[in-house]
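Engineer: Quick heads-up: structures coming right below.
Please treat every number below as a calculation from the coordinates, not as lab data. Nothing here was measured: the structure is a model prediction, and the numbers come from that model. Cβ atoms are built from the backbone, for glycine too; each structure is taken alone.
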Structure 1
């Protein structure tokens, strides 16, 4: 089994953390959809990372689908509840974190467009989504030790990857100053080997 992705993608980071927490062996193949001649579209027609290529050469994508597949592969360290409201609660957290990431990535790409092609209003719209998502994350976390329930789950992994990406690409968004509880959560997550080993870098 191999994972295709980059060192900077927060979606790839999420899957790498799940693989580490589940103690699943895999080969990590570095590739980027932004590099000419990349092989990603061979496995994912959408041309996005991450892509998980299984031993029979079939492919699984995107990060949410991969994370769920991996959690069902091995019974150890379950990260997603099996059913009911608990499961939906964790998946809701993941959707919120991934939505924040979608907006953050959009802002980065838009800001890199040539002058005259950028849309300031579009950037403002996406940054508003980021701000709203952070507030809801903080409000929902409150004084809890973990995002959902009494233990570490995919909810924490997704939120941690979103916060880490903001620190990596959007240093002007001082989320850890504004939301101390999110800062405490991220500090705790960074003490886990899976998070420490996957800090994004160019």
Structure 2
């Protein structure tokens, strides 16, 4: 699981370095993910996470100020995992290569798979929209991906700003489709994301 924060995102607390403390820290995060998977965002609180992790409530507050602090860490990890898909795809494709429907569909499918595989991913995505303190994590991550997409065009000067605006719209369209599929899992994901890829390609054309 990637642990680096998306570009531009800061961590509000220091992750422990010592092995034993690191183990407790990771147990708390894993406990929160298990609770999110079972009961959603409303089921998460410091006492529930501590009990799930097999530690005392004071241990929770040794590492996190509150549940939103913990959710922020999980949000950063999930966004990093999503961002890595785009970063690796662009590294392999090279700069100034046109993003066609097939490539965009592959990126979207991989992003959906990573999000589904991330325990509690659906609830974490919801928290990044529902909790005002967590909003910058989602926005900064999407801005980072939009910059990567815009850079593929090789545009300069005034055209660069226009390309970025269209790239940002394209990114929001892609993530909106993924969030819809998380909320309505009986939809045909490939069909939805193929249509989304065409819409994204039109934004970038």
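Engineer: Mean count of other Cβ atoms within 10 Å over residues 29-36 computed as 21.8: which structure among 1, 2?
Structural biologist: Numbers: 1: 12.9; 2: 21.8.
It must be structure 2, since only it matches.
Engineer: So P(r) over Cα pairs in 5 Å bins from 0, in percent, computed for just one structure, reads 1, 7, 15, 18, 18, 14, 10, 8, 5, 3, 1, 0; which one of 1, 2 is that?
Structural biologist: Values: 1: 1, 7, 15, 19, 20, 17, 11, 6, 2, 1, 0; 2: 1, 7, 15, 18, 18, 14, 10, 8, 5, 3, 1, 0.
Clearly, the read-out refers to 2.
Engineer: Still on this structure, I have one more. Identify the structure, out of 1, 2, from whose coordinates FRET efficiency 1/(1 + (r/R0)^6) of positions 101 and 125 (r between Cβ atoms, R0 = 25 Å, to 0.05) was calculated to give 0.55.
Structural biologist: It must be structure 2, since only it matches.
Engineer: Next question. So percent of Cα pairs over 16 Å apart, for residues 21-68 alone, computed for just one structure, reads 23; which one of 1, 2 is that? Write down the numbers at each step before the final one.
Structural biologist: Working: 1: 40; 2: 23.
Answer by label: 2.
Engineer: Another question, if that's okay. Starting from the value -24500: which structure in 1, 2 was helix-only ellipticity at 222 nm (-39500 (n - 2.57) for each DSSP H run of 4 or more, over all residues; to 500) calculated from?
Structural biologist: Source structure: 2.
Engineer: For distance in nm of label points 7 Å out along Cα→Cβ at positions 45 and 77, which of 1, 2 scores largest?
Structural biologist: Values: 1: 3.4; 2: 2.3.
Checked 1, 2; max of distance in nm of label points 7 Å out along Cα→Cβ at positions 45 and 77 sits with 1.
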